[in-house]
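What follows is calculated from the coordinates using simple rules that are stated; it is not laboratory data. These numbers were taken from a predicted model, which means no experiment stands behind them. Cβ atoms are built from the backbone, for glycine too; each structure is taken alone.
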Structure 1
Amino acid sequence: MYKRLTIIFLVLVLFIVSFDLLQAKESDEEYVFVAYVTSIPYWKDGLRGWNAAGEQLGVKTSFAGPVEFDAQAQARVISECVAKKVAGILVSPADPNVIVEACERAMKAGIPVVLSNCVVNSEDAYYAFLGSDNYNVGVVGGTKAAEILNGKGKVAILTMPGVLVHEERKTGYLETFAKYPGIEVVAIADTKADPSVGLEKAAGIIQANPDLDLIVGTDSVGGAAAARAVLEAGKKGKIHIIGMDRDVDILNFIKDGTVDASLASESFITKFMALHYLYWIKHDMMKPVTANTSWRDANVPPVPRVTDTGTMVIDKNNVDLFLNQ
């Protein structure tokens, strides 16, 4: 696990606001957010933050990536960004290994790269990571599940095996559940980030485990898929659900009581800050060493290597606030 750094958001906000007052005319610079699959609604809130930062800084912002989950295709999109000589790239990695070469090529070309969702297996491939500590997402969710079950029950997990971010979340859940002898994990299934696959998997688990008590979804598809499967099985209120993220589907399922809670990263803040990090690096605005010394020569990071932007729990007590957005 990477080291977590405590970031005082007020200081960053003050820096951002003060810089905004000095901002000059609009720029032709383009910053690209490359996701691992663009067809899911998960990205909407983060894109609001990404585009809001672009408007504040006076730069162009774009969103790109494969329509379906495909690490090789994501690497090609990053390479295309390098060829276009974009100003900076934010990447939510599909695979910690597959995209490394493309990211390193961008960095060598003077195009800063920052990451969200998870890191990659090369420190030369990026300047910074921003986002939730994914292991801690699982711990928070596992603790919530144990609370709902009063420490006893049968649980299934819908996830995406082999994808680092989901492996970390799953591990957080499993290690938290291990603290409760009364909780048994009876199934772990792959949604492939596809709602129809998620529904099929959830329905199969429910059929195979008639005494199932709770389903966890580690991705934005799992929770809603579990909700539909539970409704189809006529087990609303009998099988509890903890989802992930805050798209309209999952929020409405929380509102009507089908889903107990959903965990969500601070997507707006993460992407908003990520663009500022890229801009500060691109324009050499951070001066961690003396004015006459380059931070590159001194090998001093110009931004925090890791910024944990937190995890929040959405349930019946606050779901209306998110639905009203």
Structure 2
Amino acid sequence: MTGSGAGLALVTGASGFVGGHLAEALVAGGYRVRCLVRPQSDRRWLDSLGVTYAAGTVEDAASLRRAVDGVDVVFHLAALTTTPREADYDRVNYGGVLRLVDAMAARPVRLVFCSSLAAGGPARAGRPLTEADPPAPIGPYGESKLRAEQVVLSGGLPAVVVRPSAVYGPRERDILAAFRLAARGLAIRTGPRGQQLAMVHVADLVRGLIACGQSVTASGVYYINGGNHPWDDIVTAMGAAVGRRSLVVPLPGSVVRGVSYVAREWARLSGSKALLTPERARDMAQPAWMCDDARARRDVGYAPQIALADGMRSTAEWYRSAGWL
């Protein structure tokens, strides 16, 4: 299938950050797009695109069967990225994939599953991870994504698993706090000195996802990355984007862990999103999260187009225009 306009694409998680950008790019590329959405989903980025909606969730098998009916390709992005209850990761991330693969049994079209670098784990031996490295997730989120990958790859479908690095760009809320600090001339260091982080702009990730969906030969796991960067370079680029030089304030690991337990309990009691959990604190303390996207470049022609400085600048500009910064 190509992006000539003949294809109907299903996007789960379309109301989320990456999902909204993916739906927009698919429509721009000539696809008809169906979005799986819950009644309470925020559709502000979708309503103007001309997409159709399939009501349901990945926790409801019947709604998944209705959603996949007649589609030509499925992009599965719906997932929990943080929660105060560890069991929720398996329930949604792993269980959702089990139900989706079962729903697609009667229509075995291409499935592109958006997993995470967390499924591979932090970089080891001082080098970026490749798809040949045995996965070694260090927390329940990454473990749930890895279990879901195994279902996708053994489900008998023409399937591709995409492991993005940390994603940023317009409309992303998790990195917004760091931009707001940068605008005040501050940066909080929660990891070790010399920490290396992989980051990809959402527009580059979307291009990679679509390339995997269009390919008739791609299979297995692909890392999608925009570049591996020292944490200091990321802070510098963010500061330049907001016109400030950041004073770096190191935060001891013991403090980060303590705050994470308090934040988790508050999220559990209030029902709000847990922005910091003990699992995320452990992720933030790793010396390196790096990956190598050479396989995606070779097999599907993936090539990131947005440099870190440009991506940070455009993200800050969008935040300002939206009144978020």
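Things worth noting here:
- Looking at distance in nm of label points 7 Å out along Cα→Cβ at positions 182 and 214 for structures 1, 2, the greatest value goes to 2.
- Of the structures 1, 2, the one that 2.9 was derived from, the read-out being distance in nm of label points 7 Å out along Cα→Cβ at positions 230 and 254: 2
- When distance in nm of label points 7 Å out along Cα→Cβ at positions 46 and 286 is calculated for each of structures 1, 2, structure 2 comes out greatest.
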